[in-house]
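For reference, the structures are reproduced in the following blocks.
Every read-out reported here was derived from the displayed coordinates using simple, explicitly stated rules and does not represent laboratory data. This structure is a prediction, so every number in the text was calculated from the model and none was measured. Cβ atoms are built from the backbone, for glycine too; each structure is taken alone.
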Structure 1
Amino acid sequence: MTQPSLRPQDVLVLVKLLSYRGRRPPMAQMGLELSISSSEVHAALKRLALSRLVSSDADENRPLLAAVEEFLVHGVKYAFPARRGEVTRGIPTSYAAPPLNKEIEPGSELPPVWPFPEGQHRGVSFEPLYKTAPAAALRDPIFYEMLALIDALREGRARERKLAEKELIERIRRQLHERPESPPAGSRR
């Protein structure tokens with residue numbers, strides 16, 4: 001029996017769960033928002049649960065805070081190393097995207113961008129974690145910022161990584177602690 005291993009789209013599903021503040025919507029909705037099939041979302045949630053990054057399906061697949069922090073800050077860069085390519089048009093990521101672009105002055109080099117035909121910025125291509133990440137990021141600013149922070153951790157310089165780690169941990173904790181209140185007893189969702 002082979003050991004299931006995480007795939008890049010699993011990280012997208014995990015980050016999307018964080019953007020929902022730990023309340024998982026239907027898998028079909030997640031699939032639409034991530035531009036992947038609901039069966040891919042289901043498989044990703046299973047792998048994330050086996051990896052102990054989210055709770056079991058019966059518990060709404062809530063992200064497990066300590067494990068998620070450790071994996072995103074320290075593990076993603078090894079499991080899914082960054083790859084740069086040629087100059088292209090795309091969407092800024094890493095230090096060139098929010099929120100780090102407010103704290104880090106751009107140098108003379110071209111910024112990292114996810115290749116995207118409708119992108120408005122010219123830069124050095126930075127392969128996204130998964131091919132649908134750029135389109136999904138444009139639909140959700142919270143999701144976009146978290147992916148950009150993860151990219152800074154995947155390849156950034158020491159200062160960029162330190163700032164990205166601080167921001168990402170703050171966002172993870174804020175997202176999970178600002179969960180929407182449960183409906184009053186006896187009411188319907």
Structure 2
Amino acid sequence: MIICAGNNENFDFATPMGVGLIETAMNLTRLCLFDKPEFLLFVGSAGSYGEAAIFDIIESKTAANIELAFLNNDAYTPLDNVVTTNTTNKKDIVINSSNYISTNDILAKNFLKYGLGCENMEFFAVLKIAQEFNIPAGGVFCITNYTNKNAHEDFLKNHEQAKELLSAHVKKRIKELTTNREIV
């Protein structure tokens with residue numbers, strides 16, 4: 001099953017789950033309880049911490065939930081804040097998730113030191129639910145912006161093109177996977 005956030009980030013081949021960690025967790029849990037999918041593929045936009053360029057396509061099976069306060073030693077968590085469905089030795093770009101978009105480029109670049117490459121609001125919830133229900137899962141993202149003071153404006157400016165690029169990429173990958181009979 002292919003899923004997305006929804007609202008203004010819809011795709012004709014994906015089922016919307018909600019925006020942010022909470023909506024996604026609630027709706028995806030409900031879906032898994034009543035009609036558990038064989039696999040989950042999340043498709044969405046992402047903001048780059050600096051290494052990925054605008055319109056790069058990123059595939060990942062690893063997500064984190066690390067807040068900006070952690071970078072300044074202003075917070076800690078007793079929770080496991082990294083989840084992966086990656087069963088190979090292939091190194092993933094770690095997608096960080098929060099209900100907030102980072103706009104401080106100096107602080108956000110520090111995420112790179114912890115191995116985080118970009119941010120998407122929903123992906124951590126997707127992988128956490130997939131892990132709970134033992135469902136193979138992954139994500140495909142298109143970079144729409146850098147995590148800086150222009151993040152929102154750049155997201156708005158690049159979002160439609162990013163959705164077109166994502167659609168083309170996912171449809172191509174579906175065709176490849178169907179031909180090779182692979183899943184996620």
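If relative contact order in percent (Cα under 8 Å, 6 or more apart) is calculated from each of 1, 2, which structure is the one that comes out at 24?
For relative contact order in percent (Cα under 8 Å, 6 or more apart), the value 24 is produced by structure 1.
Looking at structures 1, 2, which one was distance in nm of label points 7 Å out along Cα→Cβ at positions 11 and 43 calculated from, given that it came out as 1.8?
Working: 1: 1.8; 2: 0.3.
Going through each structure in turn, the value belongs to 1.
With distance in nm of label points 7 Å out along Cα→Cβ at positions 67 and 155 coming out at 2.9, pick the structure among 1, 2 it was computed from.
Numbers: 1: 2.9; 2: 1.8.
It was calculated from structure 1.
With helix-only ellipticity at 222 nm (-39500 (n - 2.57) for each DSSP H run of 4 or more, over all residues; to 500) coming out at -13500, pick the structure among 1, 2 it was computed from. Each step should come with its number before you reach the end.
Values: 1: -13500; 2: -11000.
Checking each candidate, the match is 1.
Quick check for you: by distance in nm of label points 7 Å out along Cα→Cβ at positions 83 and 115, which of 1, 2 is greatest?
2
From which structure (1, 2) was Rg and Dmax of the Cα atoms in Å, for residues 51-90 alone calculated, if the value obtained is 15.0, 46?
Numbers: 1: 15.0, 46; 2: 13.6, 35.
Comparing all candidates, it corresponds to 1.
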